[in-house]
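Laboratory data are not the source of any read-out in this text; all were calculated from the coordinates shown. All figures in this text were calculated on a predicted structure; none of them were measured in a lab. Cβ atoms are built from the backbone, for glycine too; each structure is taken alone.
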Structure P
């Protein structure tokens with residue numbers, strides 16, 4: 001296989017036709033992760049197709065593959081001149097070249113990718129999502145929940161929305177994680193690089209809300225967009241610490257509303273970028289979001305499937321055992 005420097009692995013792309021998470025500028029930054037794995041198909045000394053992902057080991061040592069860090073979507077890349085028929089053939093070759101000793105948990109960008117992965121033995125694991133299409137913008141506030149309306153009204157009186165820098169956002173994000181004694185799921189320097197490049201390209205926006213009374217930053221949101229969608233990408237919210245005021249209940253909602261208005265001005269679909277929890281789904285519905293799905297797929301190794309089968313009964317057994325031990329301790 002011919003070695004080609006990473007900076008020229010992709011052919012010139014028409015940015016307007018590619019989701020932001022698959023655009024070369026973003027993937028180039030995301031691929032700085034030390035565990036990035038790229039599979040390629042080469043013809044006549046040229047890469048005609050590729051797929052990039054991250055392979056890591058979980059707590060028990062099993063290899064698992066995910067989207068590139070901070071990229072909510074992944075997908076198969078082809079040179080522009082490759083025909084639709086050839087793309088299907090190249091896609092199958094790429095999937096067959098994926099390591100067999102790895103479990104895959106991916107969210108792909110297109111129906112084409114979704115179907116081709118399913119045809120190669122991957123299983124569907126559709127993910128809930130919410131969007132706001134431009135046709136909903138004129139009457140969107142009518143679909144807000146009563147709680148959303150009340151929180152927004154209060155937040156508009158008590159908070160100030162302003163834009164921020166990549167450095168400031170990452171600093172706030174890191175501090176809020178530290179207050180919760182948590183770590184980021186992926187390197188923050190990669191998120192910082194994506195934000196910096198996105199701001200330079202006019203494809204990113206960072207907003208914060210500051211309390212009028214104390215000047216505390218209650219929340220911050222970073223969004224990315226392409227020519228079709230405006231993504232609610234990263235968010236962070238202050239946790240109350242000793243001597244501080246309680247964060248405003250409407251802080252994130254006010255930032256979301258500001259981002260939705262920006263998407264409206266650009267005539268883009270506002271994409272809530274996945275609904276990982278019941279609470280998030282409730283928030284997005286309350287903001288007028290329309291339920292949709294994302295094309296999530298999975299393929300597990302035999303060992304991963306076996307562990308999955310015994311995990312639930314094992315947890316139940318441990319829970320019962322610990323319960324008995326606690327009972328014996330209390331009765332001793």
Structure Q
């Protein structure tokens with residue numbers, strides 16, 4: 001048996017996984033990110049203890065603990081160098097877990113882990129080259145090349161959300177301008193439309209959300225775009241065009257067999273995948289997309305814990 005843990009900014013998922021990739025039991029708890037690293041770490045430790053007890057397992061029954069965490073992982077020390085959602089800097093989570101549980105522990109970036117999980121367990125076959133693009137609050141990417149997770153020279157490769165698509169564009173939270181995330185990340189899209197509404201705009205989007213700007217989601221913006229809302233037509237077309245252009249660039253650069261799309265924006269909209277595929281096909285070089293499959297991620301929240309417990313160091 002293995003323990004998989006996915007640490008996000010709002011929730012922590014802990015699961016017991018067998019050697020075939022079946023999740024035997026899992027539990028979700030909120031992330032108390034306002035508290036210190038030690039506090040959150042101890043929350044996770046207590047949850048793991050509870051899951052083991054529920055399943056009638058002991059530490060000696062666990063072969064490996066795999067942890068997926070949002071942030072940059074140091075290649076040599078395996079410290080989490082920086083996790084913006086958690087406010088962590090240089091934390092020794094791997095070492096702490098190995099000391100507490102006496103079990104080999106592996107730390108992986110959450111989107112890398114999710115891409116690996118989808119590649120190994122979500123696709124109908126196991127292709128050689130896959131790109132994972134997860135469009136949620138922000139945008140994360142994962143690369144599998146020649147059946148191996150590609151992490152880059154300093155272990156922080158695959159930051160597709162921070163590829164510059166317009167050097168004079170929107171400001172991104174990373175400090176750069178014109179990142180793909182700043183154009184197509186869910187929080188940025190919603191933020192632009194919310195600001196427009198708060199400035200007095202009253203198109204069809206106002207009726208779709210019933211005047212409650214706090215409930216606004218990307219699915220509402222897509223619905224307003226379909227219904228002809230003037231501002232949402234502009235805003236959503238921009239998203240589709242930039243995301244499709246980025247997909248074309250990925251295809252031209254890497255020439256993968258499959259691009260897996262996941263995340264809240266993908267799951268929460270109806271035509272997003274089809275619309276960006278059309279832009280990609282218009283912009284990419286024909287040889288780069290010959291035979292290319294675009295797949296929606298199938299494993300949902302399970303992908304990261306599966307990837308974390310099975311990915312190779």
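Annotations
- When FRET efficiency 1/(1 + (r/R0)^6) of positions 184 and 296 (r between Cβ atoms, R0 = 25 Å, to 0.05) is calculated for each of structures P, Q, structure Q gives the greatest result.
- Between structures P, Q, the greatest calculated value of Rg/Rh (Cα atoms, Kirkwood Rh), for residues 104-263 alone is seen in Q.
- Source structure (of P, Q) for relative contact order in percent (Cα under 8 Å, 6 or more apart), computed value 19: Q
- When distance in nm of label points 7 Å out along Cα→Cβ at positions 240 and 272 is computed across structures P, Q, the figure 1.4 traces back to Q.
- Highest-scoring entry among P, Q, by Kirkwood radius over Cα pairs in Å, is P.
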